[in-house]
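I've put the structures underneath this note.
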Structure I
Amino acid sequence: MKRVLITGAAGFIGSALVPELEKNGYVTYVLDNLSFGKRDLLDIPDDRFVLGDITDRTLVQKEIARISPHWIIHLAAIHFIPYCNQNPYESANINIQGTINVLDAAKKLDCLERVLFASTAAVYPIVDTPIPETFVTNPLDIYGLSKLAGERLMNEFYLETQIPSIICRFFNAFGPRETNAHLIPEIHRQIVEGKRKIQLGNLDPQRDFIHTSDMSLALRLLLEKFETGIDTFNIGSGKEYSVRAVVQAFERAIGESIEIQVDPARVRKVERHHLCADIQKLTEFLDWEPAVSLDRGIQKLIDDPHTAFA
């Protein structure tokens with residue numbers, strides 16, 4: 001059985017990816033400092049969970065050598081953009097130096113077969129059409145910049161080791177167990193509190209939302225199928241939804257009307273109006289398509305907010 005180390009797996013995406021791998025016969029190990037994640041989101045034994053920070057170079061070297069994984073999935077990062085903008089040094093240190101530490105430890109492994117790096121759609125500039133992986137990169141913020149640096153580090157890692165390396169540019173994930181105050185969990189939180197007049201920020205942006213169950217399946221299939229070289233894949237749904245469309249999906253889920261009020265404190269000064277993935281490369285490579293629609297995913301959140309999608 002393959003051993004898989006996932007950094008940052010106690011967070012939102014990792015807590016969906018671990019069960020996807022476990023149910024398909026992989027033995028998962030987790031390295032997480034629990035700054036954003038939660039230990040109880042992971043149904044793995046304590047001897048496969050390491051409480052630690054990827055900026056701790058000594059710990060990273062020791063634990064990766066001990067686990068000796070066949071695959072490394074590097075999710076650990078600070079990725080909530082408002083927090084990154086408010087804490088640029090911390091964000092850059094974790095997202096860049098932490099990645100250097102993980103990759104340096106990975107270079108010393110004899111059994112390593114794959115490395116997957118979680119990048120972001122934030123590496124792209126503002127554009128009004130679906131974005132293919134070949135589009136020029138031009139980040140708008142410290143988060144996108146730090147992740148683009150991570151992509152460059154991945155390229156250097158591959159050139160040095162020739163270990164198959166996958167860069168995944170995540171678009172907007174949604175689903176259960178979100179640990180940051182992104183749009184969908186923020187709407188959900190206010191609705192669960194009984195509010196039908198909700199406070200939001202920018203209303204014009206449109207985003208590509210992909211359910212974490214679809215994302216986890218795509219990541220597993222990529223790791224299983226990708227055998228040589230280094231390549232980049234968009235991980236999205238290929239569909240774009242406005243803030244108002246998301247609110248309307250919640251209205252359908254609860255069968256009630258929701259009034260939106262703009263909270264000036266939530267309004268971002270620099271904002272993209274569009275962000276949509278061109279996923280043709282991913283769908284053709286995997287023979288895969290997203291299965292969970294926005295409406296179905298939001299209905300699941302309302303009906304059973306704590307469980308993964310079965």
Structure II
Amino acid sequence: MTRIRSVHERVIEAPAEAVGALLDRLSAEDDPIFPTPAWDPMHFDRPLQVGAVGGHGPITYEVTEFEPGHRIRFDMTPPLDGYHEFTVEPLGQGHSRVRHVLELKYSSVGHLGWLAAVKPLHDTIVEEVFDNIERVTTSSLAHPIRHSPRVRLLGALMWAKPETSAIPDHARLIHTALDRPAYQDAYRMPLLPGLPRDPQAWTPILREAFPVIARDDREILLRVDTAGVTARASILVDDTHVWLCTVAAAESLRGRLYWGVVRLGHPFMARLMLRRTHRAFALAAPTAGERELSRRVDAGEMASAREQ
């Protein structure tokens with residue numbers, strides 16, 4: 001077995017109390033520092049506390065030590081053997097040091113995987129956490145970390161794939177779009193923090209400017225007729241997912257022949273377009289730190305309005 005140890009640290013021009021308060025909000029609904037939506041969010045089966053089990057993406061762990069404002073340790077769950085932890089150390093004069101330590105045991109083969117793929121992803125995610133801490137506590141960030149070509153490639157390969165599903169009951173517009181559809185499908189992806197909540201914003205999924213024929217607060221319905229086929233596409237955004245739904249009916253022999261060919265590739269193309277758009281939006285979204293700063297500005301404006 002090979003033991004690896006990875007240490008990241010950064011001096012922050014802010015008191016330890018401010019940095020520790022941000023660490024205490026890891027995995028919360030308004031988590032201000034974990035770099036989602038560019039990466040899978042950190043989540044647990046309960047609020048952050050000893051005994052909470054969860055992780056991020058395929059990596060799972062349990063909170064085994066928690067000193068609010070100072071230290072959080074996560075022990076890996078099998079098949080991984082190791083731990084990672086965040087600590088905050090006061091340095092005086094309004095400065096502090098935040099540190100992340102990861103220790104793992106790997107087989108020889110696993111060590112090669114660590115060097116080739118896991119390490120560059122791990123290093124990037126930790127530095128983005130530090131970026132968000134610095135961004136929130138100082139309202140500035142001079143040198144944000146950039147994704148290397150390898151990290152961009154690994155991120156693209158590992159990006160979540162759309163789930164196949166029945167059209168959800170609350171997709172009201174698509175359910176009433178055609179009287180007797182001969183074909184229907186639906187695919188969904190998680191609506192991560194920072195992604196658009198307006199279904200209109202997701203129309204680039206379809207790559208073409210199809211006419212909108214109906215809409216409500218959560219769903220937009222588009223006419224996507226082609227070559228004797230009457231078809232409708234729906235983009236639905238609910239509390240947890242963004243959905244791409246399709247219904248179609250062929251009105252003639254030509255249409256049925258055409259659709260008989262197109263339907264073979266349609267599921268692949270629908271999933272591909274949804275996945276590409278989902279990732280593009282995630283990479284372009286405001287960071288967790290930027291969202292936190294925006295929330296603070298909004299809260300300040302609301303407080304000022306109440307005082308007036």
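If distance in nm of label points 7 Å out along Cα→Cβ at positions 58 and 90 computes to 2.4, which of I, II did it come from?
I
Given a value of 18.4 for mean count of other Cβ atoms within 10 Å over residues 234-241, calculated from one of I, II, which structure does it belong to? Don't jump to the answer; show the numbers that get you there.
On the way: I: 22.5; II: 18.4.
That value comes from structure II.
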Identity of the structure behind 77, 65, 35 (criterion: Cα extents along the principal axes in Å, calculated), options I, II: II
Label whose coordinates, when FRET efficiency 1/(1 + (r/R0)^6) of positions 162 and 178 (r between Cβ atoms, R0 = 35 Å, to 0.05) is calculated, return 0.95 (choices I, II): II
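Rule-based calculations on the coordinates, nothing more; no lab input. Note that this is a predicted model, so its numbers are computed, not measured. Cβ atoms are built from the backbone, for glycine too; each structure is taken alone.
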